[in-house]
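Asker: Listed below are the structures to be examined.
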Structure 1
Amino acid sequence: MSEVQLREMSLDDMPPVMALERELFPEDAWTPEMFTTDLTEPGARSRYLVAVVDTDIIGYAGMLFTGGPEADVLTLAVAPGRWGGGIGSALLEALLAEARERSCAEVFLEVRADNPRARRLYLRNGFVEVGVRRAYYQPSGTDAIVMRKDLNK
């Protein structure tokens with residue numbers, strides 16, 4: 001089996017990223033414009049990575065840097081056939097390393113309340129549940145669990 005490589009997401013990655021996005025989040029998928037806006041934003045307030053095997057994108061993740069002591073995980077997804085292989089953790093660890101390099105003290109995220117696999121990933125990586133945003137995901141009305149990681153621990 002080929003080794004997984006992480007690299008910066010580019011605009012050329014949009015077709016396979018969007019295919020994964022629609023497969024994994026059919027009710028509330030991001031639009032191509034949402035990714036494109038962040039990828040082309042001057043000043044690099046966000047960072048997006050893709051996980052690649054050979055030439056196939058099998059996962060992606062993004063983080064927003066607020067310019068202060070906080071960062072927010074915006075998205076993280078792995079192709080279902082690759083679940084359980086450590087790709088989600090590798091993407092998350094790379095983003096957390098970037099947050100530390102930018103002197104962030106804490107990282108926040110929202111995760112669907114009906115996604116126990118993702119919640120376990122974040123818990124294993126040191127996040128704690130700190131709140132709920134009712135009906136956060138639209139149009140489904142699914143609640144979001146707000147999670148936080150202290151980077152100083």
Structure 2
Amino acid sequence: MPQYFSPEGLEKLKKELEERRTTIRAEVTRRILLAKEFGDLSENAEYAEAKEAQGFNEGRIAELEDVIKEAVIISNDKVHEVVVVGSTVKVKSSAHGDQKFTIVGPAEADPINGFISNESPLGSAFIGRKKGEEVEVKTPAGAVTYKLSEIS
């Protein structure tokens with residue numbers, strides 16, 4: 001299933017992948033070799049920890065490779081008539097006043113800083129809407145109506 005990323009977000013994942021393939025993999029290998037020198041592997045805590053770190057690192061590498069392979073880059077350099085992943089929307093509500101959100105994929109979501117997932121209740125409610133439309137979103141505190149005042 002494709003995941004949506006900004007160019008910057010995808011670049012960050014690529015850098016993490018490269019670091020894990022080179023720097024972290026080499027460090028874990030060094031730890032394993034050093035731990036083997038301590039003798040009996042069945043009672044060697046350092047060896048067990050290094051092997052666990054190796055497993056975690058290799059798992060993360062595989063995960064990153066899959067995510068990057070399926071990544072869809074979103075672009076926010078055009079003004080959209082409707083809200084799509086990558087759009088920044090300004091909205092008004094009686095409950096929360098004026099707010100600004102950027103719709104991103106789940107991996108880049110950071111609601112505190114205004115980056116909401118296209119899969120979240122709020123993000124999915126905005127997708128496909130036009131400037132001037134009102135959107136009712138059900139929240140744990142009750143329904144909130146938002147009016148889209150700007151899409152970019």
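Asker: Here helix-only ellipticity at 222 nm (-39500 (n - 2.57) for each DSSP H run of 4 or more, over all residues; to 500) was calculated and came to -12000; which of the structures 1, 2 was it taken from?
Answerer: Attributed to the structure labelled 2.
Asker: Now a separate question. Just checking, which of 1, 2 has the largest value of distance in nm of label points 7 Å out along Cα→Cβ at positions 47 and 63?
Answerer: 2
Asker: Compute relative contact order in percent (Cα under 8 Å, 6 or more apart) for each of 1, 2 and report the one that scores greatest.
Answerer: Top value of relative contact order in percent (Cα under 8 Å, 6 or more apart) goes to structure 2.
Asker: Given structures 1, 2, which gives the highest value for Rg/Rh (Cα atoms, Kirkwood Rh)?
Answerer: For this comparison of Rg/Rh (Cα atoms, Kirkwood Rh), the top structure is 2.
Coordinate-derived values only; no laboratory data. Because the structure is predicted, anything quoted here is derived from the model rather than measured. Cβ atoms are built from the backbone, for glycine too; each structure is taken alone.
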